[in-house]
Structure P
């Protein structure tokens with residue numbers, strides 16, 4: 001197995017292969033992808049569909065002298081195997097050595113640590129500018145998928161580079177007719193026309209912005225792609241190489257169900273069945289809520305920027321929602337402003353995406369939504385520190401990033417009932433823009449209020465003395481355990497508070513705690529700097545009350561073990577108890 005791949009230690013070794021050996025190499029790469037993905041999961045369809053193109057890229061160009069920039073970089077696994085990192089795919093013991101994205105710490109062949117979409121043309125145009133300023137001659141190549149083209153940054157870069165760059169710049173557009181889910185937007189009609197006309201359609205999205213353009217139907221054929229790339233190598237102006245490929249190529253299940261196989265958990269190769277089984281989750285709870293709400297209220301509508309499955313919305317569910325569902329493509333900024341317009345006109349918009357992706361929309365949340373105080377509900381998944389742990393997909397910055405925008409209400413539910421009640425209250429109320437942090441824990445059941453119109457009202461779940469534990473959102477269950485441990489260790493019952501509101505203070509309750517408490521402990525599922533706990537500490541600044549904040553440091557953590565990280569930060573129950581012993585008399 002891996003007869004040819006085992007011989008590849010750098011791109012120079014790829015150039016030594018004949019046509020037959022290159023085909024064997026492609027087969028080896030797919031076997032290596034199977035080895036890794038069946039065992040630890042990862043991005044499946046994007047990598048299976050780009051194998052031949054990336055072999056051709058390394059056969060024709062001279063990385064790292066020639067510069068490759070991968071959009072999102074979830075299609076970079078074959079590139080990694082061709083640049084000395086094959087062990088991360090063929091040797092199970094080396095899986096952790098290789099991240100799921102390009103990473104300059106791993107190799108000189110990776111220029112950027114990239115995990116968000118629509119960035120490649122902008123990044124690569126910067127490389128072009130620097131090269132020209134320095135008098136360089138190397139090729140600069142950006143590889144971007146058709147789904148990523150809908151992102152605003154990609155459109156801005158294409159607009160700029162097509163008219164303002166007058167030197168070598170090659171953009172390979174990998175057109176597999178699929179984003180994460182299906183593609184949405186008018187530009188995809190133009191891509192379709194270009195495919196059907198073999199690149200000769202009179203209307204050409206790329207030429208309109210000043211790009212030279214060629215089309216290749218057989219993007220999954222190595223020899224064809226070698227010829228195409230040899231044709232554009234060392235070109236003296238910007239050019240689009242538009243290629244047609246099959247997402248998931250080489251695995252029938254992935255070819256037939258491209259959405260489900262964009263990313264996968266570990267699975268059985270023969271059947272495609274996941275090695276994990278799941279019961280009820282907050283994602284499934286969300287999908288059920290959305291379907292029921294849509295049936296009951298025709299003013300309710302759901303918006304997602306290419307992330308329907310973050311709310312558990314399958315293709316069948318999306319069809320049921322009909323006009324009450326919009327996938328705007330990878331266009332988060334538009335999604336937020338679109339939702340604001342709906343709210344202004346009396347609709348009830350629910351915008352759903354992942355915490356890491358909403359970061360792009362700070363200006364729209366602030367300007368288009370909150371200054372206008374329009375009642376948009378923004379629902380964020382993967383806000384937890386133990387959700388997505390790749391450095392490019394962390395959800396731990398959300399509270400600090402958004403909690404200080406005026407007018408915004410940020411809710412952190414702690415149970416199934418509280419989550420559903422908060423969500424329903426937010427969608428129906430008309431006074432505030434609201435951001436709801438979807439829990440990442442296993443769903444738990446506990447009675448919860450239905451009305452949250454008294455903004456910044458904390459809930460005292462257990463009244464006690466001496467020590468008050470304020471445990472926010474996903475860390476509420478940790479707060480329950482801590483409170484029980486304090487009572488067992490010290491013999492008194494501490495106060496346990498569910499703050500519920502992640503960006504405001506219940507000043508009346510906090511003032512009342514001064515009567516019989518010495519220590520306030522805050523637990524939050526995010527970074528401390530600019531977060532919830534620091535607001536509590538600032539409130540008590542001139543008082544005798546001691547405040548101890550527990551949360552994450554302001555760091556770019558990468559592929560960490562969540563429980564090991566808590567231990568390192570001194571956030572386990574035992575470590576906090578040790579701190580309490582030093583503070584409480």
Structure Q
């Protein structure tokens with residue numbers, strides 16, 4: 001393959017993101033323009049913050065020597081494009097919401113900072129990289145506690161949230177939407193209103209589209225500071241994660257403006273407030289002086305958060321320009337693929353780094369409800385006609401290479417879930433799928449009634465054209481003639497959502513943090529572009545979810561691994577191969593260990609970080 005293809009694909013796929021894109025967002029909708037702001041009212045003084053509780057006793061934290069945290073300074077980050085929606089119910093991905101949701105809004109819970117690395121002061125039970133999320137390692141946020149029960153007789157699940165007292169909505173005097181809330185205390189009614197919106201709003205709520213099984217949730221206020229959710233037990237596990245990650249928005253703002261797509265009506269209770277946005281240039285987040293949370297661990301334990309005065313998100317579409325901005329200290333964090341990471345290490349050896357979410361080729365769901373893909377022999381032939389190792393060698397070199405990335409890629413934290421090619425339990429029939437064998441592919445096509453091959457198409461965006469040109473050439477050698485149906489991203493997403501793709505499309509892997517949701521196999525979910533509705537898979541997933549709820553994560557993962565043998569053998573979905581990536585940051589960013597997601601798409605690390613201004617000056621920046 002040419003270096004040109006390598007650069008095109010890697011630069012397209014490795015655009016810096018502080019949050020890994022979950023799924024392709026729906027087409028953007030023109031935001032509502034708010035009315036001219038009026039004179040702000042004085043803020044209501046917040047109640048004293050309550051220290052978050054943890055689900056389990058912590059191990060003794062490691063306590064390295066360190067300096068006292070400093071207040072002030074700006075964290076500079078980069079992103080590849082503008083945001084399409086600032087509404088907290090929108091997709092959490094790079095363009096739809098990005099880091100905005102996690103800076104401006106508080107979720108019900110997120111990963112316990114003190115049980116991660118936490119700058120070296122945590123218990124190091126988990127590394128918050130690659131979207132890791134475990135219920136056992138959660139800390140309460142808006143919900144001081146989260147508990148669930150299962151009624152097997154009624155096949156009903158119940159979640160009970162105890163809402164934290166003393167959280168106040170941030171008051172931005174320059175924002176009419178913020179002044180509308182007036183810095184009042186966040187209430188149980190606010191939580192009920194937001195959770196209901198998540199499962200009833202077809203226009204703005206990503207959860208409504210992605211997880212239709214939780215639309216039936218009954219959400220009620222059952223006490224002054226208590227919210228109870230009831231729903232079918234099969235949907236309980238998904239609801240625990242989806243509602244838990246929900247960033248709560250004030251209902252009076254939604255009532256007046258209809259949504260929060262427009263940045264000017266942004267209002268939350270999080271550590272920062274969105275105070276300025278210049279399309280194509282930058283997004284500015286300013287410290288919320290009335291934030292409720294204190295530092296849970298380390299030399300700053302008990303300090304009011306956040307330490308930073310602001311976070312500035314610079315919009316830099318060109319990958320090489322973003323790298324130059326990082327190299328010259330204009331941004332503090334960057335994610336790079338294998339080759340770019342190697343160059344950056346040589347150019348700036350003082351940087352800190354950690355393995356991060358890797359670059360990968362697009363995955364390809366196949367319409368198994370349409371001929372010729374209804375025949376598993378055809379799907380298997382398509383696999384055997386792809387030289388996965390050649391793609392890895394030429395397109396995704398480096399460490400951490402993976403061929404099996406669907407249903408899930410390998411992640412050390414989820415090792416019990418993964419079935420790799422070198423696993424002793426891997427069936428020979430699955431290994432055969434991933435072995436390049438065009439002669440066997442032709443034989444299978446002949447047996448399926450297509451001795452001369454067939455014509456088909458794949459619905460993609462322009463950024464995927466180079467990769468699918470490679471597959472087109474490989475498939476042509478066994479008689480499969482592939483047409484590239486190139487559409488704009490929003491159009492493609494809407495077509496897939498409405499099941500309008502003719503044959504195949506470029507798809508996204510279900511985030512590993514919510515593996516038990518199994519949206520790739522849910523008939524009504526937008527991620528199930530393959531149209532899988534397999535009785536064995538459906539029954540097994542129901543058992544896995546119940547095991548997760550009643551016995552815990554590890555036994556449920558082992559059940560999933562066993563099911564994977566069957567799933568892979570059916571060739572429902574062609575995986576996108578994967579290589580390594582690295583997250584770099586400058587040494588003046590203190591208390592940081594490369595955290596990407598403290599749970600399921602929750603990048604709340606900035607509130608714990610601080611800038612060593614003297615070190616930055618000493619380094620010449």
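Throughout, read-outs are computed from the coordinates displayed, never taken from laboratory work. Bear in mind the structure is a predicted one, so any value in this text is a computation, not a measurement. Cβ atoms are built from the backbone, for glycine too; each structure is taken alone.
Assorted remarks:
- Structures P, Q were shown, and semi-axes √(5λ) of the Cα gyration tensor in Å at 47, 27, 22 was computed from P.
- Label whose coordinates, when FRET efficiency 1/(1 + (r/R0)^6) of positions 169 and 353 (r between Cβ atoms, R0 = 41 Å, to 0.05) is calculated, return 0.65 (choices P, Q): Q
- Per distance in nm of label points 7 Å out along Cα→Cβ at positions 345 and 377, the highest-valued of structures P, Q: Q
- Calculating distance in nm of label points 7 Å out along Cα→Cβ at positions 89 and 449 for structures P, Q picks out P as the one with the greatest value.
- Highest-scoring entry among P, Q, by relative contact order in percent (Cα under 8 Å, 6 or more apart), is Q.
- Of the structures P, Q, the one that -8000 was derived from, the read-out being helix-only ellipticity at 222 nm (-39500 (n - 2.57) for each DSSP H run of 4 or more, over all residues; to 500): Q
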